[in-house]
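What follows is a group of structures, each given as structure tokens.
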Structure P
Amino acid sequence: MVPYVVHVKGQNFTLKDVMVAADIYRLRIEEQIGDPVRVVRCFEAWSKELRHGIEKLNRSEARLAREWLNAQHQADKVARQLLSSPQTLSFDFKLR
């Protein structure tokens, strides 16, 4: 089991949104970043940046945060096309 989960946010999402689009989103992030441990490290660096600002990150954390942001953007771009309502639904990545 991976240490994170992807939910679909919004109203009136379908089973396909949850089972297919959210899974594609997760898989695309993993394709971009690598194994789940690295995905978590990137996500945590990005979360730290959101909470404290980029100036509080060291060089390695800043690189990981950028990697997360790029992977998330690419994953969203691909998986959003599979959503039943791409304009009103979104993906929510959460650590377990």
Structure Q
Amino acid sequence: MSHSADHMVPNPRHQLMERTLAELRTRVADLEAALDSPHRQFAGRPVWVGPVARRFAEDLSARRARLRQVAHALIADLESELRALPTTVRSTKIPPSSGGW
């Protein structure tokens, strides 16, 4: 079938966004886990005591929560963009070199 034929094909941009979202989810899981061990240490048994230690532990907890919040917002934004994209497009709408999508 020639490239000029007008038929529905998978949307390369949608496919790219799906791959990007899968990669982002993997990286977010890594980011979320990055502060788990230190947080567990400070939230569990005392490893450092005193007012400075309490402030550090509170700051660590707040930064951990903020990291998770921002990471999940990134995923939600990308999911929203993906939902807005059609899964298929007319073949005539795809540029000859779809590598630029």
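Throughout, read-outs are computed from the coordinates displayed, never taken from laboratory work. All figures in this text were calculated on a predicted structure; none of them were measured in a lab. Cβ atoms are built from the backbone, for glycine too; each structure is taken alone.
Identify the structure, out of P, Q, from whose coordinates relative contact order in percent (Cα under 8 Å, 6 or more apart) was calculated to give 64. Only structure Q yields this read-out. P, Q: which one has distance in nm of label points 7 Å out along Cα→Cβ at positions 8 and 88, as calculated, at 1.3? Value 1.3 for distance in nm of label points 7 Å out along Cα→Cβ at positions 8 and 88 corresponds to P out of P, Q. A value of -22500 for helix-only ellipticity at 222 nm (-39500 (n - 2.57) for each DSSP H run of 4 or more, over all residues; to 500), calculated from one of P, Q, originates in structure Q. Look at FRET efficiency 1/(1 + (r/R0)^6) of positions 48 and 72 (r between Cβ atoms, R0 = 25 Å, to 0.05) for each of P, Q: the largest one is in P. In this comparison of P, Q, the computed figure 17.0 for Kirkwood radius over Cα pairs in Å is attributed to Q.
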